[in-house]
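Below, each structure is written out as structure tokens.
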Structure 1
Amino acid sequence: MNIPDGLTTAPTLLYVEDDRATRELISLVITNKFPDVTLLQASNGQEGLALFKKHAPDIVLTDMQMPVMDGITMAKEIKQLNKEAKIIVISAHNDTGHIIDAIDIGINHYVLKPINHNKLRAVIGQCMTSIKWERQIREQEKFIRKLSRAVEQSPVAIIITDTSGTIEYVNPRFTQLTGYTSAETIGKKPHILKSGETPPEEYRKLWEIISGGGEWWGEFHNRKKNGELYWASASISPITNGNEQITHFIAFQEDITERKQAEETIKQMAYYDTLTGLPNRHLFNELMHLALAQAHRHNRLLAVLFLDLDRFKHINDTLGHTVGDQLLQASAHRLKECCRRDRDTVARRGGDEFIILLPDIDDVQEAVRVAQKIIDAFTQVFVLPDIELFISTCIGISIFPNDGRDTETLIKNADMAMYRAKEQGRSRYHLYTSSMDEQAFRRLTMENSLRKALQREEFSLYYQPKVNIKTGQIVCLEALVRWQNPEMGLILPNQFIPLAEDTGLIIPLGEWVLRTACAQNKTWQLLNYPPMRVAVNFSPRQFQQPRLTDMVEQILGEADLAPCWLELELTENVMLQNVEKTVQTLNRLSNLGIHISIDDFGTGYSSLSYIKKLPIQTLKIDRSFVHDINTNADDAAIAIAVITMAQSLRLNVIAEGVETLEQMKLLDGLNCPEMQGYLFSKPLPVAEMTTLLSNIKWPDMTWKDPTLH
């Protein structure tokens, strides 16, 4: 903003003279000397006063003696209208009395007749100069008042200091913002606002800039009088005099606390997990990038730990998302407690997955110690608001530079190592090895092939008999899926079923198995073989699919197979997932007439009270207890316990994995009526099983041991 510097338009001059000739002559003198002046003329004081009232001229040049109204009377009237008006009186009187009268009135100049034109021009020039300066002063005063109001009413805080930094002025907004009054501030240094949050180096840089005549822009994290912190966007500039010497500094501060809080909220949402408050994967990747650069520069090791929570999905499904969220929050806190607060980074990658960055470690064992510390910490009970839980974790570890030199590779390898740890059981860690890449590639290849296998009809069913050794009859045929891949050959279920479960392909595959097994059983019935059940295994993921009962009922209808000739085998883990829904589903299936059995019984955590509530007909003793039953007293004791429990609950019991005559005799002696295993038959494809069924002389079995009876 520029300060006005004088007249922007030429002044107006009113000339009052009763003598026409004199008036015309002097008017000519004036216009010749001052061509830009607006000249008004009057013949007497009355006309002159009227013109003054109408045009408010800056200068009045008047004769003293005139008819109607003399110059002195007119001058008095004009001064009452505008005391700042410049009045020049022309008079023939040189006596002291007239001059005193003129001074009393406030007349500025007194010119004697005869008129000296040069002197008159000089007097008019002086008046014009005076008018110019007075007008400039008025404009400057007006500007200063306006500027003062702007400063006083400014929405930003303003501080003026001397060259040593001592405060000389603060505006009302400063008081409103900081809580310090003007009296409490003037004479003090601005450091009364320091919070300790702004680095000292920033202040040194600031002073260097402004003392050198420059303008500084930046942000302060200041403290108010009441101790509250606030953010201020500030600019500080030097004020100089006419010699370009710095005389003061002026600072403008704008409160940006709300903006900073909004930015922090956005940053929190962008870079931090909203549930746990941990860094998310985006922030972790940025921190990882910086840590890798440091490790490379200083030739140091760096570790990445990848982990998730065992059985978290089961907890989330059975106890609800609120408990699941509380467990994630508690896990995040426990993980942070296991790490170096000032150096390590614990991040939530998503779901129940966490990832930890250990920069600047001395050796691999340092990462191993942290992993073991985490595993030990997770063995302690998690005390949540409404429940206490035990949960475990498995951890994969990758090390820079041996296991990868970039973020993506190190995370991928730590992830692979975690899954290797899971394969070995719970509460374990595993270090990445290069052989895992080959295994991962094979897994990916198998997954791609698995997705195409159904379309290409590469699956087939093999059937293994379940035999009642008392009657010698086949009571059931268990359908076992096999995969004949053109490149990889025959693939057994333990190689591809876990992969199908992980990828969700178990759903269409399981439906195909059920449909094929039911249709085949109906075919055997149409061939007049004695009716028997066909058993189909259901995985946890299959059992949790919606509308399961409707799907089973539809397939039975398509095959025209009575439900009593279908047996569904479920593991204990299936039973333990979403208990309420499991019981409802099993009741619906059982009400249809479908036979329900628990596979691998004794390897899980089922309680007797829970088993009693389920609509099941058969318990299946796991092969792991049968294998050494003749030599291992513990295995024999477990088998006895299962058989005894089944009898007490009026359930059927069958032992799987029977391969020797000794095993069969012992189990028969323990009153286990049904068995399954290679002693009787290995799993056979449809054609061979059909041949076997054709050659059996019902009800006797060719493998029945006559020594048992």
Structure 2
Amino acid sequence: MKKITIQGIFLIMTLFCSAMYAQITGVNTSATHSQYGITNNTATRDIDDLTTVLICGATTEQSWLDDIEEQLDNTGLVDTETYNINLGTPTLAELQAYDSILVFTDAGAADGTTFGNNLATYIENGGHVVDATFEDIVSEPITGNFNSYKLFNATNYVFGTLQTLGTVNEPGHPIMNNVNSFNGGTSSFRVTEGTIPTGASVVAEWSDGTPLVIAHPNMGTANTKRAFINFFPVSDNARDDFWDASTDGAIMVANALNWVVTDEDDELPNVLVAGATLVEYLEDVELQLEGTGNFSAVDIFFTNNATPTLAELQNYDAVYLFTDLDVLNPIAFGDVLEQYINGGGAVLDATFSPNIPITGGFTQYELYSNSGQSNGTNLGIGTINLPNHPTLDSVNTFDGGTSSYHNTLGTLATGATIVAEYTTGAPLVIVAENIGPANVRRAFLNFYPPSIDARDDFWDTNSDGATLMANTIYWLLDVDTNTNNAPQAQCQSYTAILDANGVVTITPDNIDGGSSDSDGTITLSIDNATFTCADLGENTVTLTVTDDDNATATCSAIVTVVDTTSPTINCIADITVTYLEGESFELPNYVADGDITGMDNCDFTITQSPAAGTTLTAGTYTIMFEITDTSNNTETCDFELTVDEILGLNDIAFADLTLFPNPATTQVTIKGNFEVANLTVFNLLGQKVMSSTSEILNIQDLADAMYIVNITDTEGNTTTKRFIKR
């Protein structure tokens, strides 16, 4: 394992220099100290604070693994070791010794299935994995349960044309922090034709549009972060056609390895307070910022004793500068700050930095230069030029203390704006935007950062100085200082009953199982509120919980739509029908004929028993009907059908019988070589509708339908005929 300890021992500032500067600022610097490097709670920060990484690569070239290790360690962002999975398979216990795992292949894995299963279990137990090019395009790919965690299931790869960093879709994503350029080399190996799972996003692309960085914020049962870096991670230091090590490929990979490890709390900004001052003063600023609760970490660096490297600054989202003692190397520190700002870093400086200057490349980014200093009169907030500026959010008072140290009569940088002034008219808050090649924000707070807790004439902690400092850092990072706890969504299942019209409407309260918000009120909404018969059964409904800050949370509920309304059915009255002697009666389809009707709020069917087409002889029968809807709600009805056999037809008597016209509208005439004694007309339900002794039937009052007429002559012969009224 290669370690780079961020330490350096420097000479202690002489008492003579301290005393001399105390005459200028009025700040007591009589104490001496020997702090150096970055400290956190007065402990030196070194490699032990870095994310530990196991590089699991399948390759036949050990020098390639060594190259990746060297490139990543040189970023100062991670601490790495290597494991050649071409030769063996790390156990779960071995993987769990590291914060995150970097995986890539060139040769096949020794046991791709076992390694994939171990990786999946590592992830499911809260482990963090970043994988890179060729993972799938080898003879023995990494498979097993890890397949469910892949972000780009590629089926092909391309190379041979130099590609560079293309569109950055999420420029604020932590993986892209300080990634300003990337050159894939003359080979520019990358995989293509892959599928991206739901929830993942393409953070950045190659210049040809192929995904370069893919990230997923919460995969699997442990809701862990995952990242895929689509380039072969070995640099041109190992082979001259690989990615150009002078560009930011190593930073990109290191950022990904750090990002997958961070949880929500870790994603609060972290700040380095870099001050040339006394120990107790620097520690007080640290405590004041930590006390706001807006930062995941606040570390300190004594610039009077050492100069932080660019890699050290790049560990932080923002750097807060101030001076009281001389900076050890103001030119070198200024040059490092210039590089940090040019790379997108956020820098806030404060009182005495203009007149105990940090020079070098930082000079071009000063907002209030060539100023004097003033103290001795207690000052507060005066004119607020931009009352809605985020730096002043929840800043109601500021008391600079009995000294109220501040710079005066300085030169305001072109494009800078004075947000707020002291009661004397001196600037208190200065900001500027679109600074440098990265178009970053810059700010200057014109008060000495240590508080009354460090010395009783400094700014009063009963006022909002800490909030002002935190707000300004957040403004530099373009982050809302009003931290808000997202609401919690809690769902419950619900059964919705259709009404008589086959419709039911639910409300969000029906599926809310106790959603809440710890710091505000909530409103509830659902994506589907109305259901019909078409939705019978289980339906997934999403409940969205929105708090006062428009933060949302969602959950899903099962809404089971049921129909409990029984259908209705209408039967006809009992009827009598006849058939001719020697024949039979065929049971009609009373449902299809419209004689039996039903109704329901949903679809239904009616069955007849005995079934239509059944042949019946003389007797009395119960004809039953059952109506059943789509939810199996049923009702029944029945009627009695009497079937009578009538005397046989005298064929000779009625041989020349005619019935005309047929169909008819007003009357029907019966003609033949017989004398009509009686005519009886029945509808198809067997109900008698009229009778006559005349051979002419007046049917104009009958409904349009088919009818049966029984004809009896004076000799007692009978027959039946049908006619249609229309």
Structure 3
Amino acid sequence: MVSCLDEKDDSPLFEAKPAGRERSYRRLAIGSTVLGILLILVYRWTHIPTAGKFERFVWIGMFVSEIWFGFYYLLTQACRWSPLYYSTFKDRLSRRFEKELPAIDIFVCTADSIMEPPILVVNTILSAMAMDYPQQKLAIFLSDDGASKLMFYGLLEAIEFSKQWIPFCKKFSIQQRSPSAYFSTISVENAGLMDSNDDEITAIRKMYKEMEERIENAENKNYTHPNHLSSLLQRKGFVDWKFVSNPNDHRTVLQILNDGRELEQVDNQGSNSLPTVVYLAREKSPNHFHNFKAGALNALIRVSSGITNAPIILTLDCDMTVNNSEIVREALCIFMDKTGDKVGYVQYPQNFRNTTKNNIYGDFIDISSEFELQGMNALGGPIYIGTGCFFRRCSIIGKKYVGDSSDLLQWRKEGGIVNTDERISMLEQKSRAYASCTYEQNTLWGKEMGVKYGVVVEDVVTGLSIQCNGWTSVWLSPERKGLMGIAPITLTQILVQRKRWSEGWFQIFLSRYNPFLYGNGKIGILLQMAYSSYCLWAPFSVVFLFYVLLSSSALLKGVAAFPQIWSIWLIPYGYVMSLAYLIHLMEAIVTGDTLIGCWNIQRGWIITRVVSFLFGFIDTILTKLDITNSAFVVTAKTADEYVLERYEKEVMDFSPSPPMLNVLGIFVTIELFCFIGAAGKVMMMRCTTTIVERLFLQFVMNGMMIVVNLPIYNALFFRRDGGSISLSVTLNSLIVAMFSCLLVMFLQ
């Protein structure tokens, strides 16, 4: 156990515990799996056929693939080798540092008011404003890359409602600080509270619904003038939209909507000041590339430096709401401890509040968080996943550019506006220059300073750069989940999102930020391996697809690609496969999945590898060849009622059917045709038992692939609702699969 001691108090602010017995079992499993893989490679090498072109091609192809799988397995186990779990002592933090807590700047980014509606962003803002932390030390910065007047209006509504919401949360110790999330679960989590305080809860719910209606009406009517807003300071901000006609070509809109210095800006009880709130729509011009979210974050870093300049920055996606009101204090237990001065950032898991009971789309983020990213704690720290992360300002900008601010007790304890004597109008005018589209020209922003440019997953490169600059990071997963977001609810949304992830990771591997090159001598080899396991998602898909289709093609031709059922060489294959599925089952159950959920995760991995990762690989190669350009795609946070209904019933939704679904349809149809063709040939032959013994493992693998993908076959051939696969995809799949199988049959 690692304990951290303060000079004045011998009680630790946090402790880091190794996994104990779990680590021993895990290492035993890893070691035995490696032995099994080596035996498989020995078998494959010593049994390559000497006759038959197709047979030799199958065996050599599978041998090369299995070498790749073995190498990739070693990479993936780096972060599972020595898990380390952090826990904090918030009571000790409060007892020792309550009056010296540092200021916190909170960044929320949005880019499209249609795909990310204002009420969604409002709930994120309100949850951040209401955290269990001195309000005068909080500053909320909203970056609106869509330059939406509706988003601006929603932010004003959030400030007004916060005067009621913040004291309500404090009075009843509410943990879910998002009004929408709280009211949707109050009957389950707070039944006793509702019975005893029904009037107050009903009143606050009514106020929230009225605010929600006003925002929705503003959306429907394009805009409704907010006459009920009390602050002249807030109303005057609408003047700027006279100069915004195009969200991609406009001057900077920057408004300090709530000045934490103003005594009248308090909650309805008049006892607590409200956080500083700033709206920013950075300058856009078609003549200057804006670098998507990375550019927005860098603009926020600069603007906040001129307004509040807090030493700690929290980044949030626009749908990521506070589920644990003490997440700031949890993170500060790491930062403010005597040995925490080398921690550059503290990363919280990305959890979702709308995941179905059986995890219909097989979301693997929970498993990745619990067993991979948390396992990186012992290697130097986890990756930065783009949201739910607390940074030291000096770590993300760079010590040599802002100085060493690792001592939080000596820097920005007071919170609020930096220059207390400067008028708001002057402060806004000065800060607008930091959000200019030309500000970064001939500077190191995006290269050595701030969030890095050049790849789709700017967050990952930024985290890697911070670690290579000598900082460590911590994966902090408290018992109560800290932040909750919204998961995609259609397969198309998931495929597009994961394609972007795999494309970005592969871009990193092919860039100067390659973990083995960029991290050489700066971070440990195990951390380099852990990063690389994600970087190689995209090329892994090519090998996976080749291996599975090669096995199925061999089955259709009657060529044995694996040991016979009674062969001793079948043991390594059976052991490696069975252990992998057993470990997956245990990990899924530990993270809260059901048995059906475990099954769905298997399907999710197959679909992701066959479609998202494959297209990520292709797009990365095309980008490197300057044939196409990478683009940042916003994941939709809204859906119509029919899509929601299917999701709640756990019916897979394939709408709309993008071209990439053709690949999935062709893949599963080939698997089906190969199985049917092979089974038909066996039934027509007399030596059925002998053939089945030779092809046993191939029948099992091919059959499992079909069974796990039954919902896809249903959507391809039987369903005709709005969430089914389009007829064109079905026809394409049948034609291409039939042609491919006929081609295999005629191969010599």
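Derivation of every value follows stated rules applied to the coordinates shown; laboratory data play no part. The shown structure was predicted, so the numbers you read here are calculated from the model rather than taken from an experiment. Cβ atoms are built from the backbone, for glycine too; each structure is taken alone.
Out of 1, 2, 3, which one gives 3.8 for distance in nm of label points 7 Å out along Cα→Cβ at positions 280 and 544 as computed from the coordinates? Label of the originating structure: 3. Computing distance in nm of label points 7 Å out along Cα→Cβ at positions 56 and 200 gives 1.7 for which of 1, 2, 3? Comparing all candidates, it corresponds to 2. Using log10 I(q)/I(0) by the Debye sum over Cα atoms at q = 0.06, 0.08 Å⁻¹ as the calculated read-out, with -0.57, -0.78 as its value, let me know the right label among 1, 2, 3. Going label by label, the one that fits is 2.
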